[in-house]
1. Tell me which of 1, 2 gives -0.70, -0.79, -0.99 when you compute log10 I(q)/I(0) by the Debye sum over Cα atoms at q = 0.19, 0.21, 0.27 Å⁻¹, for residues 304-351 alone.
2. For helix-only ellipticity at 222 nm (-39500 (n - 2.57) for each DSSP H run of 4 or more, over all residues; to 500), the calculated result is -13500, so let me know which of 1, 2 that is.
3. For which of 1, 2 does volume of the Cα convex hull per residue in Å³, calculated from the coordinates, equal 138?
4. Thinking of 1, 2, which structure, once distance in nm of label points 7 Å out along Cα→Cβ at positions 112 and 128 is computed, gives back 2.4?
5. Thinking only about mean count of other Cβ atoms within 10 Å over residues 248-255, which of 1, 2 has the largest value?
6. Can you rank 1, 2 by relative contact order in percent (Cα under 8 Å, 6 or more apart) and just name the one with the largest value?
7. Which of 1, 2 yields 33, 21, 19 for Cα extents along the principal axes in Å, for residues 56-119 alone, as computed?
Structure 1
Amino acid sequence: MEELRAGVEDVALVDHHAHGVVPGELDRAGFESLLTESDAPIPGWMTQFDSPLGFAVRRWCAPVLGLEPHASPEEYLAARVSLGVAEVSRRLLAASGAGRFLVDTGLGGGIAELAEASGKPVHEVVRLESVLEDVGRSGVSAAELPARFQEELSRRTAFAVGIKSIIAYRFGFGFDPRPPGSAEVVRAAGSWLRDGAPRVADPVLLRFALWAGVERGLPLQLHAGFGDPDLDLHRCDPLLLTGFLREVAPRGVDVLLLHCYPFHRNAAYLAQVFPHVHFDVGLAINHTGARATAVLAESLELAPFAKVLYSSDAWGLPELHHLGARLWRRGMTEVLSRHVDSGEWALDDALRVARMIGRDNAERVYGLGPGRC
């Protein structure tokens, strides 16, 4: 157990899907709002500290800030204020042991700040819908939009390591898996632009952006499963992507299903049967807290280990970057030690799998070799 724990701790994780940190100070309401996926005000009769994630913050983040484990919310927030946001970020990001971060900039920037606070390489993942919405607000005509979008996508991804779509949020996965026709895209663009190019939710435009991302050839991340309340969870089951995954297979593009809870077993099946499909359980690791080990164990039941990646999906709070790593390391140690102790696995194999999931698979998929700074 100790040798396995030490080996897991030694992995310089590649956090293949994360976001930036909030640069300013937060009051209690602001802090607690980032401990939930809900966008509604927190009722006065409850606190987000009384949640699996809230308990995990008090257990695992408090010692990093110089407090005893399970410090009260008041003590924890007071320590944050005393240390200052820059020091809090520095400590928690360092404690994560992450060696690289791949940042989805669709929520706004974060690359420079995360790189400075962590001292580690940070790479961009470009969100397709954000690019399309920017083009739509630029004064483009419906006829011009397809070419202008592809030009802008090429420009924005020149140094990116991947592309992401949130079609799960905007429509769900029950879309026509084939690329839309040109005339169809122009008609949909005309309606959208006449409405002032709001948040893109038209399934034709979403499919157009998605297939433009496939043609770009970079690894394609797709949010699946649990997330913000503006999605319909039953439409975010990755099994609904089966037709699309078949269409993409000949293109040589890797598809990475993000988070996937509570459909992580379905994602594991897809990773098992499609060579180009990979997945993680990132968001669920933080939000399940003490039960994260069970989610990790379920994610490793079926899929080849070369198809599973680590991510935190941390956004806003550096606590989430740290917790994603801490709960992953703890969970992997517990799951793998059971296999080793039972005689099902050799210790060397368990350590190799931990390195694959924590670092090696992401380095292969995203081309993050030693020469990539």
Structure 2
Amino acid sequence: MLCVKNLVKTFDGERRRRSRAAGAEPARVFAVNDISFDVPNGSLFTLLGPSGCGKTTTLRSIAGLERPDSGTIEVGGRVLFAGGSGAKTVNVPANERGLGMVFQSYAIWPHMSVFDNVAFPLQVKKRASRPGKKEIAERVMRVLQTMELADLADRQATKLSGGQQQRLALARALVIEPPLLLLDEPLSNLDAKLRESLRYELKRLQRELGITSVYVTHDQVEALVLSTSIAVMKGGNVMQLGRPREIYENPNCRFVAEFIGTSNFIAGTVAARENDRYAVDTADGRLLLDSAASIPVGTEVVVSIRPEAVEVGATRAGEVPNEWTGKVLTRAFLGEAVDHVVAVGKHEIRARGNPAVSIEPGTEVYLRMDPGKLTLVPVG
């Protein structure tokens, strides 16, 4: 459905102090640095990363709100943008791309009713492609029914709740029946409880309607819940691209491991390898882990350990791999789990487990880490 190839977008940076007098051109800053990805039909693809990583610039380039320096953007085989390397430039205007977009601010027209907000994109189409009044009314009511807003069709848009306004913005984007839906952090203005419920509502709608979507967010939980696949971005580059479980369980670098969830990081050196079983020597002992990575013996690495992969016990388990002793520094009740922070030598390891298990700070404990749940991350 969507194919992005070698997309580059730069902006003017600040001039260096020394070069101002010479009238030198400002340095170029890469907002998007030669990225490529494909979004299959009916899937929800998420661009995930911190502020300034290039995710929104990428989305706006697809929408036609930013003009890339080079690369190609195709939707359903139709070229929306092509440029660079001396090739003939194609740049379809945003209003002619036929894509749906939901903004972070919703952009609801306050002087219109719910019905009129949704009908407006159809009413302003060119006469040749504009539906008749009857068809417009049918399409608007159909999408309002899907969004559970049909009973509010005559209400002023500003008298809706935050969640209802978010669904109204989504209805307005869907009524034109776009081949591709673009969503720029549409849930970020909502409170935590409403945001959580609408994640699942959005996921249900996307799958039931089969809408091909590109979703931008900095919220890693949101990305894991909603996505068919995720591209984790940093500094205009895609650091890792894959399915949510793959990225969470097998991050390819420390940045991805830190950004997707919470991890303990323990530096060490590969001491031995037998098939997929690695032995890593660290400052506080040896760790055994399973990894399909190909890393030579003697290489410096980082072992990433998710808190839920660490089991805390008051007694020694016996001859099991990766059992370390430590002392509980602090604990935190999270409702569905309890976090313990345990001092082991120079490291402070976070463990997350059953809320029924809560151990007093200062208690000597044993940590057990399943080799199959540890991840080997190359340094750098």
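Only the coordinates and a few stated rules stand behind these numbers; no lab work does. Computed from a predicted model, the values in this text were never measured in an experiment. Cβ atoms are built from the backbone, for glycine too; each structure is taken alone.
1. This value belongs to structure 1.
2. The correct label is 1.
3. The read-out comes from structure 1.
4. Matching structure: 2.
5. Checked 1, 2; max of mean count of other Cβ atoms within 10 Å over residues 248-255 sits with 2.
6. Top value of relative contact order in percent (Cα under 8 Å, 6 or more apart) goes to structure 1.
7. Comparing all candidates, it corresponds to 1.
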